[in-house]
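These are the structures in question, set out in turn.
Throughout, read-outs are computed from the coordinates displayed, never taken from laboratory work. As the structure is a computational prediction, the values presented were derived from the model and not from experiment. Cβ atoms are built from the backbone, for glycine too; each structure is taken alone.
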Structure I
Amino acid sequence: MTPSDSWLALLYASDKDRPLWRAALAKAGTADALVAKPARELAAFGLDEAAIQRLHSPAREVIAHWRRWLEERGRELITLGSAAYPQRLAETPDPPLALWAHGANLELLSAPQVAVVGSRNPTTNGRVTAETFAEFFSASGVTVTSGLALGIDAAAHRGALRACGGTVAVLGCGIDTIYPRCNDTLAAEIIASGIVVAEYPPGIPVRARRFPERNRIIAGLSLGTLVVEAARRSGSLITARRANEYGREVFAVPGSIHSPLSRGCHWLLRNGATLVEESNEVLLELVPLLERESISRPVSTSVASTSRCDDPAYAKLVKSLGFAPVRVEDLLAGSGLTAAELSSMLLLLELEGHVEALPGGRYCRLVKRS
């Protein structure tokens, strides 16, 4: 869907004072209504003369550049309040007015997600831990979200790409800029099967202050945040702090007391984060949150129920699975479920021992346990 001129004008004008612009949008009702208001009414919303001028007279060359970027396949502008805008992010205190998105799988933004973050200069063990944890999450149908930075972020994205859950990369610069440049190839792989998003439009350069702002989006999209390795003062702890502020789960992998890269994780553990040593411990903690997700096929809450398969929707899914491996794409084609619904249901069935996740994004039914 092509964004309206009003939305582009609003994004051009709202490069500062996000809360003020969100409040103005809420009062006006729509971007079209906001742009149509005369200057005196906009001033009553608290907008200054310069901001109003930018709203009413955005730079034509900038708007044209944005439209040219959006014309390419797989590129979208997801605006606050639209059906595609991820609900978990919308519920945070400071959601972006819009997300610029580039990728093949827009649905991942609303799928169950776990953020995996950490040091840009990890140890070999830290990199392997992030990659194997992320691959397990993705094979279990949970999307892995991170910031496309060097080190732990890149390892998490690579692990997630190997399985069906996929990955979301959140940039701290304009959507048309991959930073660091050495992650160009990784970004292309994510775009081909997952999604890259940014709060910032095409043409916005890299600035250090934008990465902490980016971290709030990573935390806001996710059910929980896992920190693998981090120094005491690091961007990863900003992400974890945001997750905690949003009421989301925070997990940390412990390390050596002699390593500076363990100090951030140990600080988190002393302040209430959940200690994890194995990837399945994260998913087990998240099961209650998955059950509270806004899924159109709700989990059965019957007192008499002893198995997920007592719910007709789950029973139908298990019945559609054979004992030979089946690809998630094939399950989607015949199930009538969205990718987010199917991922959540498969995860819960796996944790109860009804199905098994296999390499290559495949699942098979397990023999019923006595």
Structure II
Amino acid sequence: MTQELVAERLGIPRSAVSEIETGKRELSATELFELAKLFGEPMEYLLGREEHRPEEELVMLRADAITPLTRAELRRFATRCQDYRQLEEWTGEVREPDLRKPNRILATFEQAQMLADEERKRLDLGLTPAHQLLDVLEERIGIKVLLMQLDEGISGASISSPRFGPAILVNGNHPAGRRVFTLAHEYFHLLTEGRVANSKGARAAYLCEARRPDEKKDRAEQLADQFAGQLLMPRQHFVEQLQRLVRGNKMIEALDLIGVARYFGVSVQAVFVRMAALKIVPWDVADKAYNDPEVQDSIRNGGEQSPKPTRFKRLAVKAFLAGEISRSRLAELLDISIVDVDDVVQRYGGEDARRGVRLALPH
């Protein structure tokens, strides 16, 4: 990373970064905290109290390019996943993953869609899976899901590690509907682990976005999109919802499609892409309708809401109340100021959360 980039992220002059490098200027606690986040390393490593953790995990990255900043964000993700696993062990809430991986190499869109139907039925996700997909993946399947503020070029990533299990990273800066599509997309990568015909396969850093407009997406990326579309918007039910809105002239108002997006819990763009993929409308018509200024204004003013992963925060608070981690460590894990710790703990039940409830469960 350049000194200019580091200075911008820390909010200090470039000359100050140079002085820090040469030992002429000391870091404040806040600057050290921000530097640790920027480099994707724990503060203990920057202070020389912990060894560097190598990048061993299988990473399927959705990004425009692998930059130093991207690699640092991935390191921070992997570090948080290890923290997540440690919190599970401290609190006695280790989840054994329940990933049912296909026993074949996928090659066609139909196979990806069939896999989506199988998973939707297996997980009992109903006809609008987006509204409960996050909870099911975290609580039932045992996937660690983390939301992080990332650069625009990264949609998400997935890691399958022998140390902490399967994990998904989602860009918290993206709109709610886009985040849930990323979640479903990365779930496909965890299920298949690159076992897709004519794809690059599993790599240490797997690019899933086309790097130039004239490049086609990798085959695994295409199938992941098909899987996500079919999982979140089941074909038959999706068509039924459109039929309800069709006028006598076989037209459907673009603004009505915003309601369809909210019903399924996805982005409006995903609805247009789904219609084009099902050949309900031509691709150019879908693109033109989506980019209509009135539609864009309605999207911006719609106040999209979607669930956010909370299990990591809950386990961190539980570990803090049990005395496993300090107040400052809790603040670091949750990316909050130490003065906000009490408010967060209170939201999760406060001191009373430690009190047990005796149960009489049926045999």
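Using Kirkwood radius over Cα pairs in Å, single out the structure from I, II with the greatest value.
Working: I: 21.5; II: 22.5.
Across I, II, Kirkwood radius over Cα pairs in Å peaks for II.
I, II: which one has mean count of other Cβ atoms within 10 Å over residues 6-13, as calculated, at 15.5?
Of the structures listed, the value fits II.
Work out which structure the value 0.95 belongs to, where FRET efficiency 1/(1 + (r/R0)^6) of positions 38 and 182 (r between Cβ atoms, R0 = 35 Å, to 0.05) was derived from one of I, II.
It traces back to II.
When relative contact order in percent (Cα under 8 Å, 6 or more apart) is calculated, the result is 17; to which of the structures I, II does this value belong?
Numbers: I: 14; II: 17.
Checking each candidate, the match is II.
For structures I, II, calculate distance in nm of label points 7 Å out along Cα→Cβ at positions 118 and 254 and state which one comes out highest. Could the numbers behind the result be given before it?
Numbers: I: 1.6; II: 4.0.
By distance in nm of label points 7 Å out along Cα→Cβ at positions 118 and 254, the leading structure of I, II is II.
Output the label of whichever structure in I, II has the greatest value of mean count of other Cβ atoms within 10 Å over residues 158-165.
Comparing I, II, the top value of mean count of other Cβ atoms within 10 Å over residues 158-165 belongs to I.
Using FRET efficiency 1/(1 + (r/R0)^6) of positions 70 and 270 (r between Cβ atoms, R0 = 30 Å, to 0.05), single out the structure from I, II with the greatest value.
Answer by largest value of FRET efficiency 1/(1 + (r/R0)^6) of positions 70 and 270 (r between Cβ atoms, R0 = 30 Å, to 0.05): II.
State the single structure among I, II that was used to calculate distance in nm of label points 7 Å out along Cα→Cβ at positions 78 and 238, giving 3.5.
Considering all the candidates, the number was obtained from II.
Quick check on the output: 5.8 is distance in nm of label points 7 Å out along Cα→Cβ at positions 14 and 110, derived from one of I, II. Which one produced it?
This value belongs to structure II.
Given structures I, II, which gives the highest value for FRET efficiency 1/(1 + (r/R0)^6) of positions 246 and 334 (r between Cβ atoms, R0 = 41 Å, to 0.05)?
I
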